[in-house]
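Down below are the structures I want you to see.
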Structure I
Amino acid sequence: MKALLAVVAMAACSGRSAEPSGVGSYTFTMTTLGDVKSGDCQPTKLFDGRAATWCFGLTPIRVGNRSADTDLYFLGAGKDAKLIEIQLVVRGCIENDLEQWMRSAMGPPRETKATREYWSNSYMWAAAFMPSEPGRCLVHFLPLEENAEIERIKAQ
């Protein structure tokens, strides 16, 4: 569970256990476009018309026993553009393995549907499409303030 989910340190006096705020080395609390040192980044537009940057071809992240292609989306194009989505594509996906990986980091899902499950904590919301198509699972991680994108993904 090496690159499970990034964890934000919580104050000892809070009595709360640490919660993930991202995946691997990418966190919604700190990562900006200027932090991306590999892959390819291209301008794009979000469904609601906002200008964004899509980064792909990044170092894969381990999801259980599988490797996941990682895409990142940033709001804007400057080096200080804020991370607004982490997307993992797990090829050769075994749904039970993905679900266990998600549960180990985020606990039980908040909602379960036929081929997807949803999680959330104080920092982020996640949706796992299991499978999104045969042999492939798609996982979206977004910060909680991305309400429009969360609703769009839920409606898919």
Structure II
Amino acid sequence: MNTTLTFKCTNQNSNGSMHLKIFDNKQLVYSGQDFAEGALTIAVPVSWPTTVTVLLSNKTGNDTVMDENNTVVRDKGIFLEQLLVNNFPIETKVMESLLECTKQNSKEITNDVYWGFNGRVRIQLTESNPTRWFLRLNNTFQLNRLKWK
């Protein structure tokens, strides 16, 4: 089943931007770099069910800038604010639980919405169709988005 997965993000640049590639199973569906600072929306077609993999790169040790109090004043990264399936938003706490983040040279899996690291993010889109998947996740729908005639 053809489905659209939309990432609504905020991009932060420091010595350039993150690079990312998005795969539907093992097929490349998006490749991007040199993103402008600020809002970033990426919509990709995926074949449901699937495992979506986001590969992140271009982060170096010089991309996090600290002040004299060791407070981060500038960093390179992408903050995932919202994830949508066919324009239906995934609830924030549900979205966070879906993200399987693995940083480069680590085997630890975290659930980060701030992607300021080189590594991989996996999202498993299971069930036979998106509706069943949303129901299994107990995702709350915004009923005002649904319209009947």
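Quick notes on this one:
- Which entry (I, II) yields the derived value 18 for relative contact order in percent (Cα under 8 Å, 6 or more apart): I
- With distance in nm of label points 7 Å out along Cα→Cβ at positions 33 and 121 derived as 1.9, matching label from I, II: II
- For the structures shown (I, II), distance in nm of label points 7 Å out along Cα→Cβ at positions 49 and 81 is largest in II.
- Which of I, II yields 1.00 [Cα Rg over 2.2 N^0.38 Å, calculated]: I
- Mean count of other Cβ atoms within 10 Å over residues 25-32 - structure with the largest value, from I, II: I
Since every read-out is calculated from the coordinates, none of them should be taken as a lab result. Treat the numbers as computed from the prediction; the structure is a model and nothing was measured. Cβ atoms are built from the backbone, for glycine too; each structure is taken alone.
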